[in-house]
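Values quoted throughout were computed directly from the atomic coordinates according to the rules given, and no laboratory measurement underlies them. Computed from a predicted structure; not experimentally measured. Cβ atoms are built from the backbone, for glycine too; each structure is taken alone.
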Structure P
Amino acid sequence: MASSILPSRNIQNISENALDGNTMFIPTMLANKPTIPKQFFWPKSETAPATGILDAPTIDLQAVLTGDTSSIKKQIDALRAACETHGFFLVVNHGIDTNILNGAMDRTAEFFTMPLETKLNMVKKKGSMSGYSGAHSERFLDKLPWKESLSFKSGGGIEEFMGSSIGKEFEPMGLVYQKYSEAMKKLSLSIMELLGLSLDVGRDYYRDFFQDCGSIMRCNYYPRCPEPELTLGTGPHSDTVALTILQQEEAMTNGMYKSCVHRAVVNRHSSRRSIAFFVIPRGDKVIRAHDSLIGPNGKRLYPDFTWSELEEFTQKYHRADENTLQCFAQRLLRSSSSE
């Protein structure tokens with residue numbers, strides 16, 4: 001969308017006009033309408049209701065945090081099974097202060113109830129991963145997700161970013177998000193230790209690789225929806241990052257551990273919030289499976305690549321879905337064969 005902010009008299013047009021590169025859709029503004037715009041429609045095959053309930057495998061991190069070698073093997077086995085079959089797990093006894101967790105969720109609720117004019121002052125600029133987005137309509141023309149989001153790319157400075165964008169009075173909110181981000185990075189490194197042990201590549205292998213990692217923190221808001229059967233809060237996809245910590249992947253393990261296909265649904269009666277923390281390698285680090293994970297045939301499923309290359313692919317050429325990694329690998333192979 002255009003870098004300039006539309007004046008308040010045109011706010012209604014933001015959500016109702018056809019997308020033309022200068023407008024955006026805001027689900028909150030559409031929640032009281034009888035129907036939703038066609039840009040939010042998803043194929044029936046992707047909006048079919050889920051059936052059954054799958055209990056998330058539980059991983060107790062206390063053994064890792066305390067160095068309790070007598071009970072850590074049980075958690076290693078549980079994590080290995082969870083990653084090979086489900087691709088997700090529930091972490092308990094993680095040691096993160098509940099005040100940090102609750103504070104970030106409370107600030108998320110506060111942000112998304114701000115006036116639209118205020119939120120638009122933090123709107124994502126083209127090519128940026130940080131800022132406010134209404135239904136990702138700055139990137140996509142159809143199959144829009146019924147959500148709003150606020151994202152921060154790695155490093156410090158969230159406090160300053162919010163202060164410079166929407167006012168000094170919001171710096172305390174940014175500080176809460178900064179503390180949350182720091183706590184999630186600490187947690188991610190503990191999880192990386194357990195992942196290394198579960199794959200027999202050593203406790204420090206993934207922890208060391210991600211010690212200087214980057215991250216993307218994303219606060220999500222899913223307003224109530226008048227026609228939830230037609231749309232999704234987030235479409236089916238597998239995350240293209242190394243690890244996602246969700247409050248409510250695959251290339252480095254040579255396909256042994258799965259990145260599960262997931263989506264977010266909405267409903268007509270109530271709104272919902274979540275905070276996702278995406279762990280990403282430093283942009284210039286080469287991503288490749290450990291030699292011990294290759295197997296007897298000596299074959300790697302994916303060519304070597306850097307996070308910067310994958311990020312460029314998903315931002316410029318391919319909307320993230322369950323086929324992202326395969327499509328990216330094929331593009332790399334075609335590129336190398338033509339050189």
Structure Q
Amino acid sequence: MRQHDPGAAGTQVTAGPPATPRDRRDRSRDRRAGRRAAADNRAAYAFLTPWLIGMLVFTIGPMLFSLYLAFTRYDLSSAPEWVGLANFERMFTTDPRYFDSVKVTLTYVAWSVPLLLAVSLGLALLLNRGMRFLTGYRALFYMPSLIGGSVAVAALWRQIFGEEGIVNKALALVGIEHTSWVGDPNSALHTIVILQVWTFGSAMVIFLAGLRQIPRELYDAASVDGAGALRRFRSVTLPMLSPLVLFNLLLSVVNAFQAFTSAYVVSNGTGGPSDSTLFYTLYLYEQGFAQLNMGYAAAMAWVLVLGLALFTGFLFLSSRYWVHYGDER
């Protein structure tokens with residue numbers, strides 16, 4: 001008769017205590033919550049599907065195709081022909097008009113962006129004084145931002161600064177004669193700069209909202225310390241508004257580099273006299289749709305994208321030295 005050895009059977013796994021009704025209810029509730037979360041995720045992806053399809057078809061897809069075209073010779077009537085870096089080599093070595101467009105665009109950015117920020121901030125400071133009919137003034141000043149980029153306004157601008165325009169008629173009253181401002185290589189670009197600065201409303205509203213958020217105690221403390229109006233502006237207003245200055249600066253620079261409608265209409269699509277208003281985007285349009293050099297135009301577009309990316313990165317890297325946030329210690 002075999003005797004049982006308790007040590008020979010090894011370690012035996014003992015069953016845990018039986019599940020209580022509460023444990024079963026908790027597990028059932030967790031399973032239901034998991035099923036609801038999965039259903040919510042499926043619903044979210046179902047609602048996002050049209051956006052994702054649009055993103056792939058209308059944004060990412062064309063971007064990748066344009067990147068491919070940047071290394072090809074393509075005229076819309078035949079299949080793209082791979083040329084490698086030939087478009088970029090031509091751009092930087094044998095195309096003088098390309099460098100003219102870069103120079104005109106940089107000059108436009110260097111003039112229009114600081115002037116726009118200065119005008120918008122100055123008017124925001126003026127409106128922040130609590131004058132009457134503030135809502136009406138704010139709407140009136142914001143209106144140019146809504147219509148400033150339209151073809152109609154650009155055409156009107158061409159008439160205002162034309163040879164028989166309002167500006168020359170006003171100057172004639174004081175004995176000053178001048179030819180067409182948009183037809184003069186020395187002043188054509190300046191008229192487009194003025195048009196860009198005229199659309200200050202959007203930046204002004206942002207600055208005005210920021211001014212309303214600055215605590216009054218900071219100005220009172222600065223006044224107690226003997227700070228004058230200029231010192232309070234430099235030591236209180238500008239540091240507190242610096243995040244908004246960064247925001248408006250970034251948007252203004254990107255918009256200025258992409259300016260097209262005003263230059264096209266004011267210059268009648270030719271780049272102005274002596275290419276004085278040959279903006280980068282205008283020359284890109286001319287190469288792509290007038291001369292059908294789509295590969296070259298795609299290469300120009302990607303150089304612009306990389307240039308804006310580098311400038312944006314520089315702004316964000318430098319912002320740590322001049323942008324101050326309210327929660328910093």
Structure R
Amino acid sequence: MDDMDPKKLIYLATVIEHGSLNRAAHRLGISQPALSTSMDRLEAALGMQLLDRGPRGVVPTGYGEILYCHARLIREEIELARRNLENARDGVSESLRVGVLPSLAGSIMPMALSRWHDTYPEGQLQIVESAQIDLLTGLLRRDFDLVIGYTEVFDMLDGLRQQVLFRDILCVIVRPGHPLFEQGRPNWDDLMRYPWVSPTSRRSHTVLDQIMATMHVGPPTQVTVCGSASLLKSVVGQTDHIAVLPLHAVRADLEAGRIAVLPFEDPVLHRNIAVFFREGYVMDQPRRDLVAVIKDCGATVARAAEEAAAAQDGVAEAE
């Protein structure tokens with residue numbers, strides 16, 4: 001496997017994405033016979049069949065799928081290098097690229113971005129929300145300048161640094177009238193008897209994984225993975241599913257009566273939110289100011305949500 005030509009890997013990715021040697025050759029600007037020969041030589045060099053070529057098109061084999069994941073990243077890195085070199089040559093400053101957790105994107109980030117734009121009205125921002133593991137992987141690959149995530153549930157510190165911004169409190173959310181309310185104050189074993197809904201994560205490293213490992217409880221009866229915080233809340237509000245989200249992310253839904261918070265507390269539901277950046281990365285003033293407003297807005301929103309939840313608990317106890 002010594003002869004793994006990067007150009008052939010890029011060709012492979014293009015063939016798989018187009019599902020046709022003819023279409024891929026047109027996209028690459030080469031002839032179809034030349035592309036077919038290139039793929040034959042790649043398979044011969046690796047000693048593996050990467051593509052199944054049939055009358056309905058070209059599809060990757062299992063080996064092809066594995067190699068495609070890496071080939072796509074190689075292509076993206078080459079494109080990023082080209083763009084960065086051109087920007088440096090032309091004196092162009094790229095947009096500030098920030099990755100954030102979905103649970104932060106709906107409450108804290110809009111407030112922080114509004115304040116940042118008051119100072120930098122011409123500033124260009126790209127905000128991407130995704131699962132923690134994908135954000136940190138993207139940061140290492142230089143897809144992002146900064147990532148805003150939580151500190152407790154990851155093991156990828158090599159090459160990264162972090163700075164804690166504020167303390168976040170998660171709550172256990174269910175639909176109003178959920179059977180668990182009849183148990184007074186449930187424990188973790190009670191919660192695991194119901195289905196859960198978890199934010200998107202292509203691997204482990206979810207809050208639910210941390211809870212099971214820390215509290216030594218078994219998995220729930222079922223886990224449904226959702227692609228967004230809003231979908232997660234809809235599933236919780238219409239079924240017996242359970243989930244955990246920050247108080248600030250569910251405040252409006254609580255006030256509207258769409259979901260409810262179980263009377264459940266545990267230190268494992270407290271987490272630190274931090275900014276992550278690559279080792280040696282130097283932030284300019286606009287980036288430092290963005291981190292500062294995220295820190296301030298995060299602390300303010302988290303504190304307000306905690307106070308609102310405490311007030312709600314007081315009303316519930318009085319009733």
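Points to keep in mind about this one:
- Structure from which 4.7 was derived, distance in nm of label points 7 Å out along Cα→Cβ at positions 42 and 306, options P, Q, R: Q
- Identity of the structure behind -10500 (criterion: helix-only ellipticity at 222 nm (-39500 (n - 2.57) for each DSSP H run of 4 or more, over all residues; to 500), calculated), options P, Q, R: P
- Structure (P, Q, R) behind the derived value -0.50, -0.83 of log10 I(q)/I(0) by the Debye sum over Cα atoms at q = 0.07, 0.10 Å⁻¹: Q
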